[in-house]
Structure 1
């Protein structure tokens, strides 16, 4: 995988014109799962804050449309279609970002999915699917992006975990296990690469008003778990909006969080505090 040297990067940055304004000015951010939900909100917000954005998602039509819209608004954005659980597709997507912008120094590992079933109805295939999409994807993506960050001596990795890493929900045993793994992945990357300029943190949302989140609520309710509006209000006040998670990810990605490393930022309105 090609990573440009310092002289080539300086040339690309010089030729980019006037420096953008914003908390991610001059940064290149790759967002996995960046075409919908929280990922889409982050793609829009990161671009608005000055980042050149690499949107990676399996949703080709939505991803291309979002990148086109961002470019029309004056941002720099490219889309790469990839299944982030497959090494070859991850490497190709990261290379697309490097080819377009020369480096990547912000990674938002957001792509993920959920399977909701009684534990005894879950299968080995369910386990493999969730581990591949929710955990292996972060391993593959971080491993592919890290050399570019190390070449620049700085970088920020943000991973989407969940309240499910610490607060168990019936019918979500497999999902909770994957998010627990994400929690520890974040700690491991942070401690191993802290002294080389790399930070790694997690955002941990509660119930979110996205297609993923609304499906979770509906499927849990169908299986007898109380996820009514009243129950969610008691747990976290209201449904979280995708933009609220994106803003937390922006903080962790930016220099405002320069001394925040290896931590888990819960975006749950006290769900896990009650």
Structure 2
């Protein structure tokens, strides 16, 4: 894509790759730059499975949103939403119920700028430009308060965001858990090195705008607090309620690198 577009803020560093834009590229989006595409190629050269992590994670997100809709959830808080490429939360949710409300939160300028353009004219979806590690700012933002009713259950989505929180991630997720009422859900996916060595990916990410921290299954489980995990518990992304008819066939046998789970507040 062109390096000069009307949705790219002048403050964006076009010389340093971004995880949000790299993820967009892997998923087939077009809101990324040459530096992001080159970064993805470098990572895939040493770790070819990395692109399948992204594809399986996106399929998991779709299944999660549909599951939460089945449980009666009609409002979603999407933390670290990234660039809303194909299959974003409001697209999935509002196809089922046009009145479903979605608040996206991200700090990446391109993700925010593009989301704001995409959501123009959609009264039930907003983008909040904020750091998710500051829950007070996210929860008190006028857009959040206008769209989400915190007296009713909320679906809190932390999809591939926890591993970018290097310190005190447990406190961050605890704040969001405390902010929502009984009947709410928390859905997470998180990079792990339980299965394969992640040193090269971690090192590569250090050259981008985002560092990351893979965690073990036990560490990720702590982010759910005392909420009740729904079946099948904390598993790899491809194993969380797989949809054999609609999931990408080419990744069915690929190795996972992320844990995924959903829990309900009693």
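A short reminder: the numbers here are calculations on the coordinates, not readings from a lab. As the structure is a prediction and not an experimental result, all values here were calculated from the model. Cβ atoms are built from the backbone, for glycine too; each structure is taken alone.
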Worksheet item: Out of 1, 2, which structure matches 59, 38, 34 when Cα extents along the principal axes in Å is calculated?
Response: 1
Item to complete: Taking -10500 as the value of helix-only ellipticity at 222 nm (-39500 (n - 2.57) for each DSSP H run of 4 or more, over all residues; to 500) derived from one of the structures shown (1, 2), identify that structure.
Response: 2
Item to complete: Could you figure out which one of 1, 2 the value 21.8 for mean count of other Cβ atoms within 10 Å over residues 51-58 was computed from?
Response: 2
